[in-house]
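The data blocks that follow each hold one structure.
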Structure P
Amino acid sequence: MFLASRVLHSTGRDTFGVGIFEGSGQRILANARDTFTTKEGGMIPNEVAKHHREVKEKVLAQALEEAKLTMKDIDLIAYTQGPGLAPALLVERDFAVTLAQEYKLKIIGVNHIVAHLEIGLFCTGAQDPIFLFCSGANTQVIVHEDKYRVFGEALSIAVGNAFDKFAREIGLGFPGGPKVEEMAKKGKYVELPYSVKGMDVDFSGIVTRAIQLYKKGIAKEDLCFSLQETCFSMLLEVAERALAHCEKKEVLLIGGVAASKRFSEMLAAMCAQRGVTAYTVPLAYAGDQGAMIAYQGWLERERAQKEFDINPKWRVDEVETFWKK
């Protein structure tokens, strides 16, 4: 049995996960996780790292139990090398190295964003899509040519961070996206800035204006609805432009924000108008999780790595996709 085990995955952000992927059967055997949350306020990097240190052994045990395996069944450990928050990345890197030394296993570091893209392909069956990658820390329109290339991205904060920031300001806590979406169901439209610059988007001014309106007494529900509709419309505009430019027939929505039902509905409507296929990664693999790192580790299983560092600012277009046929 060949297993690529994403034995730990802080994602460099709020979630510590352990995933196990069986290469021979092309199956995800386990996908355990524990997510840092708050009732008020946002993420403090050192607090996130503390959370990961506290839960890492428990999450590993959960994953092995779910897969009905022991560490002796594991052949490879993959960890998130970047991008992400350095304190969180260091926790998972150190845990991965310790396990690899203890069980004499091969270890490699993989790119967090590439792992999102590849698990999306694995789960949906999409062949050659425009990737609409929308998470808390990253928002990019990506296409694979000889390597992954970014056609457009957020110029300031990512869409997930935009929701988190607004949610924090109005007392909804972290993570903000699900709470904004739930509150938006009761809201109506209020005009907010719409900022698309070529193939790029800018969310900072939208959030600033939404906070100003909240302080002037505009209802939370209306602002959540308007923030969500405006941000998603901007993203679909640049995705549609990328479809036309690259002459693709598929769009794949991935990343934590892909968990939004409203976003998937809007994407499906846009693609139907263009006669192309819309895919959304399954909910279990939309946010940060260990299974995607396990799968990415399996894809890169032939690669040798001698130094096990972290790279908090590692961009997807800096990754050579040598594992692709």
Structure Q
Amino acid sequence: MELMNTATNTLSAEEQARELHNNIVYNYRAAAHHLVEAAKGLKEMRDTKAYLSLGMESFEDYTEQMAGIKARQAYTYISTLERLGQPMMEEHSSIGITKLSLLAEITPVEREDFAAENDLAGMTVKEVEALVAENTRRGEQITLFEEERAEAKAKLEEREDTIADLLEEIEQLKRQAAEPVEVTATVEPDPAVLRQKEREIRDKLKKDFEKKMEAEKAKLQKEVDAAKKTVEQAEADKAAVEERIRREMTDAYEEQIKALRADKAAAEAKATASHDEVVQKFAFHFEAVQREFESMMVLVGQAADSDTANRLTGAALKLVRQMERRFGGGEE
């Protein structure tokens, strides 16, 4: 033992600090690893019903009677492992099972970014809960806007198909109007008159169909423009909501930080006040003891004879030795 103490004393302060640091890191990583292994073990115990071989009738009985944990906590370990997966649970196991279960509530496509953008290890459980709730609310609003935008887009595509069909119909009518008009008469008409009549009929049909085409095209164009405006408005609303949510999250986070700082300051002030009160009381009693001791010494000096003075002095010394033992000094 003396050789070991001598070897330890020869280490520099930096070497001792590094050794302590290495122990902390090792134990910290071991604790994180054990968390994942515990979740895996509980899942296997439940899935295989191995608890029956231990005389337990249910998984809940096993957790509470043999494993020493609440069934709800055991299920939290299992569900967190199932939702996050072993790799991600191992990567973030240092934040603890409660924060891991909250992280599992984030959708799989957002978890990596959520964990990377937020210092989960440096946040309290309540802060993580608030952040997850806000993320969920924002996701629901964005999903609503995505659905509205998809609906508007579908209507726009339907209108465009209708326009294409009408344009095709108009083209067919124009081709029909361009075909020669057959005229049947019992009397041989003047060829010049027939040609003029044919031109008039063709021009009239062409003008009617072009007018109808322009009217339908203008009507459908208005509907297309209205659908486009709906989509643009949805995009603008989505951007506005995202910006509002971002500001609200920032404001809420700052308010929480302020509240935590205020609580910390109040706790420190309370601790300081309590400490000062104890010191003041001690000083009062200390001064009282000093005064009483001086009075005792005066009485010793007023003793009628040396025997009485010696007895009084011995009693005072005995009291002093009792006080030394009480404060940890002197011999028993």
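Structure summary
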quantity: Winner on relative contact order in percent (Cα under 8 Å, 6 or more apart) once structures P, Q are ranked, highest first; calculated: P
quantity: Origin of the value 1.00, where FRET efficiency 1/(1 + (r/R0)^6) of positions 257 and 289 (r between Cβ atoms, R0 = 41 Å, to 0.05) was derived from one of P, Q; calculated: P
quantity: Distance in nm of label points 7 Å out along Cα→Cβ at positions 33 and 217 derived as 7.6 - corresponding label from P, Q; calculated: Q
quantity: Identity of the structure behind -1.05 (criterion: log10 I(q)/I(0) by the Debye sum over Cα atoms at q = 0.11 Å⁻¹, calculated), options P, Q; calculated: Q
quantity: Read-out helix-only ellipticity at 222 nm (-39500 (n - 2.57) for each DSSP H run of 4 or more, over all residues; to 500), computed value -29500, structure in P, Q; calculated: Q
quantity: Distance in nm of label points 7 Å out along Cα→Cβ at positions 73 and 209 derived as 5.4 - corresponding label from P, Q; calculated: P
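Bear in mind these aren't lab numbers, they're just calculated from the coordinates by the rules spelled out. Bear in mind that the values here come from a model prediction, so they are computed numbers and not experimental data. Cβ atoms are built from the backbone, for glycine too; each structure is taken alone.
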